[in-house]
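These notes open a run of structures that come right after.
Coordinate-derived values only; no laboratory data. Bear in mind the structure is a predicted one, so any value in this text is a computation, not a measurement.
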Structure P
Amino acid sequence: MNITAVTVAVLFSALLVQEPRTSTRIVLAGSARIERIDVSTRSMTVRTPEGIVHTVYVPRDLKVFNELKTGDTVDVRVAEEVIVALNPRGRPTVLVDSTADARKAAAGETEVLQQLKATVTIVSIDPQQQVVVYKTADNRQVMRQVADAKLLEGLKAGDVIDITYTRERAIDLSRSR
């Protein structure tokens, strides 16, 4: 085997094992009024002064959740996380709620509040607008604005990717004074 063939094989192997990309972003940081609380799922619906509504999942270590009621104003910082991983051997799937499996895998190391997963095929990418169009297993084409351009780096039409989305969750939560 010549050096060129070895180099091509190594580069191709590196592409197949591309590291997953993770993006965590703060989607709310400030004051909000609680409109609804669901104790069983540890979630609350809040409305910002600008009228934006968020459903926020609150981890067990934020004990103040147990003291809150509808109508309270809270200071909250909320994040969401997206993981994108190239999966050349994957086949598109429909969206799956993988929360239970993620909780088992975490084994108490961290609390998973809600996690959704899908394997999709990229139809097109507009890097300037940070928009991706992908197709799901049921042949739906979905267009998404991507908040973090690094999630799209190196991807192209025809690639199959795994997407893991962890819903909005409170990082900090306190009652407003």
Structure Q
Amino acid sequence: MKKILFAVGSAYTSLLVLILVSIDQLIRQFMPIGAESGFVYVAFIAWAVYFFSGCTVKGGIKAAIGYVVGITFSIMIMLLSGVISSIGFFAIPLAAMIVVFLVLYLEKVPWFDLLPASFVAAGCFFGIMTYVPDATFGSATIIELIYGALGLLWGQLTITGKGFIVKAFEKNK
């Protein structure tokens, strides 16, 4: 019975993957940048963030807040490094150190304390800004928030759907 339950859960999750990748192929043409490649990887990363956030709606909300924080502190790092660019090589490292020092205090603030989500979001944001032609703060933010929300939703759908599957199997024992 456990093998069948595992197979059904795996099939369900695989179906979610098919739907998510299909959504990416449908919506990427409407994104402000990156239409040729899409950003489904951001959704997959956010899906994983949902799991390490505790697999709960509250954890998902904290992860979404973490994404906003991560995007915000990424922009702050980029702007600050521009302001202090005259110092050369250390402009970006120093800007990152200053902003991260401040962001770490959010660990003490309820609802803003899921710092791993903030760092994941920052990594995705820096990746978009660095490797996607014509990326701007606005376009990267839009992309990351849309795909991040999809990934967090898919995490919730995974947990909820698997819960329904387990209950259905328990009823039919």
For this session: Assuming 32, 19, 13 is semi-axes √(5λ) of the Cα gyration tensor in Å, for residues 61-156 alone as calculated from a single structure, say which of P, Q it is.
Result: P
Exercise. Given a computed value of -26500 for helix-only ellipticity at 222 nm (-39500 (n - 2.57) for each DSSP H run of 4 or more, over all residues; to 500), which structure among P, Q does it belong to?
Worked result: Q
Exercise. Can you tell which of P, Q yields 36 when relative contact order in percent (Cα under 8 Å, 6 or more apart) is derived from it?
Worked result: Q
Exercise. Which of the displayed structures (P, Q) returns the greatest value of percent of Cα pairs over 19 Å apart on calculation?
Worked result: P
